[in-house]
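Structures follow.
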Structure 1
Amino acid sequence: MSRLELLVDRDGPLTRAAVLADGRLTDLHIDHAGRPSLLGAIMLGRVERIATGLNAAFVDLGNGLGNGLSGLLPAADVRRPVLDDDSPQSRPHRPGAKPAPIGALLRTGQPVLVQVKADAAGAKGPSLTMDITLPGRFLVHAPLGRDIAVSKRLGSGPERAALARRIEELATGAGWIVRAGAAQIPDELLAAESEALHLQWRAIRDDARAGSTPRLLHPGPDAPTRALIEQGAAAPAAILVDDQPPPGGIRIGDGPLLAGLRDWCGRHAPDLLPRLGAHTDARRLFDLRDLDFAIAGLLDVRVPLPLGGSLVIERTEALTVVDVNAGERGNPLEVNLDAAAEIARQLRLRNVGGIVVVDFVNMRSHGDAERVLAALSHAVESDPVQTQVYGMSKLGLVELTRARRGTPLAALLRP
């Protein structure tokens with residue numbers, strides 16, 4: 001079992017949260033003060049106009065949120081109301097069914113409680129949903145639902161049903177998605193997290209009913225919190241926060257980064273409080289761990305492989321292309337197996353989304369190709385972002401898709 005650490009610091013406009021496994025960077029979350037992300041934010045918006053051709057509505061989010069662009073709410077993402085039970089949107093869309101016409105669900109000027117599921121990109125505004133979810137380390141609260149859904153990563157055995165019954169008995173409120181790691185978590189931690197998430201939802205709902213539109217009700221999780229949530233049950237052994245005052249400054253007590261994490265852990269993850277501490281060395285934490293060098297390397301087109309060879313990663317307007325180079329090594333299978341693990345790691349660290357095409361080194365047999373596909377599929381299994389690996393063509397090309405979530409690393413780090 002790898003030893004996990006979470007290291008947090010602030011570097012100019014960047015708030016950075018790096019997860020290390022046995023000293024090697026495996027996950028990176030960054031917030032840019034000048035390019036804020038709305039991913040996961042919950043807002044009280046107002047329907048600006050109905051787009052019949054798109055079967056969607058444009059929603060005014062207010063206050064220049066979403067880069068001043070209206071959010072797009074498809075009919076398939078309209079859910080039952082929490083603001084006005086007499087609203088036309090009280091007719092919910094059933095997943096898998098053809099959505100009703102948007103004009104039958106929403107009307108211009110209507111207030112709607114929405115969550116951002118994808119940030120604005122270029123001339124496109126944020127993508128919205130009314131299927132509100134509040135993520136935790138072990139559970140995800142879906143308060144507009146009534147069911148308990150268990151992660152598919154737990155397989156199809158009796159453990160799934162047993163875990164669902166357990167959560168039904170422990171959880172506060174209805175509508176829960178159970179993450180795979182929850183099976184190993186003590187009852188008291190699961191109950192505490194469910195109560196914290198449900199209280200959070202009630203505060204959001206009550207605020208939405210009390211105020212004006214449009215406005216922000218609840219921001220999405222910041223970089224350090226995202227890192228803890230996405231690690232799930234794999235809790236870091238240590239959480240170090242480099243929250244030192246600027247040169248010449250004096251700080252008494254916790255800085256804002258450490259105070260924010262301490263507050264979040266107190267409400268959502270009390271088991272992590274003893275592992276949370278301040279970095280007190282005069283030298284910067286990321287410097288001591290060579291993380292600045294590692295992060296800068298994530299912008300390089302060429303990536304050396306651990307056992308030789310290299311990857312060339314290039315982004316086009318339509319997709320990301322990864323070329324596997326064998327270097328001086330003579331065994332294509334070994335090179336490709338080496339590359340599979342590093343490709344999964346690079347996609348995750350760079351936050352690459354959309355279509356990805358990988359050009360593996362040509363192999364001698366169909367069996368070798370199957371081994372490489374299996375290795376790549378296994379490598380992306382732990383990615384918290386949904387990633388789907390498809391088959392390999394006769395030319396050795398593999399297609400995969402990775403859901404878009406937040407801003408790609410290259411966009412956050414550009415000058």
Structure 2
Amino acid sequence: MTTETVDVLVIGAGPAGTVAASIIHQAGYSVKIVEKLTFPRFVIGESLLPRSMEALEEAKFIDAIKAQGFQEKYGAKFVKGDSVCDFTFKEQHTPGWNWTWQVTRADFDKALADEVAAMGVPVSYETTVTDIQFNGSDSVTTVEDKHGNKSQIAARFIVDGSGYGRVIPRLFNLEKNSVLQPRKALFAHTVDARRSMADEPNRITAVVHKPGTWIWIIPFSTGITSLGFVGDPSFFEEFPGTAEEKYRAMLESEPFTRERFRDVELVFEPRILESWSATTDKFYGDGFVLTGNVTEFLDPIFSSGVTLACVSSQTAAKLVIRKLKGESVDWDKEYMEPTMQGVNTFRSYVMAWYDGTLDKIFFSKDQRPEVKNQICSVLAGYVWDMSNPFVQNHNTALKRLARTIELTEIIKQDQ
């Protein structure tokens with residue numbers, strides 16, 4: 001069995017893996033990526049957030065992404081019946097990027113992987129990790145290609161950005177259940193022939209269909225729109241038939257989608273994704289670090305997945321570089337804590353979305369611009385800005401604001 005030696009082995013060629021690989025490679029270290037699938041391949045997470053742009057910029061990916069001609073994204077719109085709450089990233093509280101992209105992930109991920117390969121980082125596709133043996137921080141990883149050929153990769157450190165594959169957590173029994181309620185999504189890509197400029201293709205739209213159930217609408221620059229329903233699994237049992245029959249009946253049941261997407265042409269048969277929330281006890285160990293969805297995937301609402309993937313990999317890569325230089329790294333303080341800060345902030349907003357707290361805030365008739373801008377910063381992915389009270393106090397600030405809105409409305413009704 002042949003053995004290849006590198007400084008860093010990266011598992012996964014998605015955004016988490018490629019961001020880490022690029023930054024570590026730029027520092028002069030040898031890096032290799034192994035990826036179980038072949039690219040391009042479909043995955044959800046098609047709406048980016050402005051904070052991810054900082055990581056993509058440091059990884060030197062911006063020009064490669066621009067060349068794809070993706071739909072630029074300037075905000076996020078929430079709709080409930082006749083009520084609309086529109087956030088524009090230029091009005092966010094936190095200084096930083098105020099735009100990003102809506103992307104077909106097959107093309108986006110391949111563009112990143114091709115770019116990192118062009119930098120000189122080898123990417124081995126259709127290569128599965130079957131075993132990892134650690135000796136301190138050094139490791140020997142056994143991989144198997146699509147033909148069944150096995151080989152080994154000796155590395156000084158491993159970055160696991162394997163996403164839903166969760167390679168190290170599964171190999172070493174680190175997985176645990178998320179505290180979030182299991183949910184299900186039924187989604188497809190549609191040929192959006194009735195789209196007009198009034199449909200604002202430069203932002204994602206989230207439609208409240210009923211309590212606990214919502215719809216994502218993500219227009220791409222190609223005229224294709226990603227559209228999915230998300231909710232409790234019991235919701236989908238209300239609609240009989242095949243996946244396509246269910247999907248079309250759901251579109252017909254929602255006034256916001258009924259006319260625009262009636263008899264719409266589907267690019268592919270509607271697909272199901274469910275029970276996606278998962279986490280792990282620890283995001284690092286002697287010789288490895290977990291990044292992106294391997295740490296914790298929350299929920300499609302607020303499009304946090306790619307941002308957490310990119311930012312956690314950006315942070316991890318810099319710490320790995322220091323580790324390789326022989327410097328001391330406090331992984332708890334310098335990696336675990338900031339990663340959990342981002343995850344926990346987004347989790348608070350996910351839970352507030354499903355329990356109706358954000359419903360009261362987003363669709364209130366009286367909105368304070370300062371408060372809206374602070375919440376907008378969270379929706380832009382700036383969940384590490386502790387100057388923002390809706391980040392610093394993410395557990396309580398939303399509930400207090402919703403309660404204040406309720407009391408104000410009661411007082412007005414009594415006057």
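As an exercise: Cα Rg over 2.2 N^0.38 Å, calculated from one structure in 1, 2, equals 1.04. Which structure is it? Computed on structure 1.
I have 2.0 for distance in nm of label points 7 Å out along Cα→Cβ at positions 14 and 182, calculated from one of the structures 1, 2. Which structure is it? Could you put the intermediate results ahead of the total?
Values: 1: 3.5; 2: 2.0.
It traces back to 2.
Among candidates 1, 2, the computation of mean projected area of the Cα convex hull in nm², for residues 126-357 alone that gave 15.5 used structure 2. To which of 1, 2 does the computed value 16, 11, 9 (semi-axes √(5λ) of the Cα gyration tensor in Å, for residues 150-189 alone) belong? Checking each candidate, the match is 1. For which of 1, 2 does Cα extents along the principal axes in Å, for residues 134-205 alone, calculated from the coordinates, equal 37, 23, 18? Working through the options, I get structure 1.
Can you tell which of 1, 2 yields 15 when relative contact order in percent (Cα under 8 Å, 6 or more apart) is derived from it?
On the way: 1: 15; 2: 21.
Going through each structure in turn, the value belongs to 1.
Source structure of the calculated read-out (semi-axes √(5λ) of the Cα gyration tensor in Å, for residues 198-333 alone, 40, 17, 12) within 1, 2: 2.
Every number in this text was worked out from the coordinates using simple rules, so none of it is lab data. Keep in mind that this is a model prediction, so the values were computed, not measured. Cβ atoms are built from the backbone, for glycine too; each structure is taken alone.
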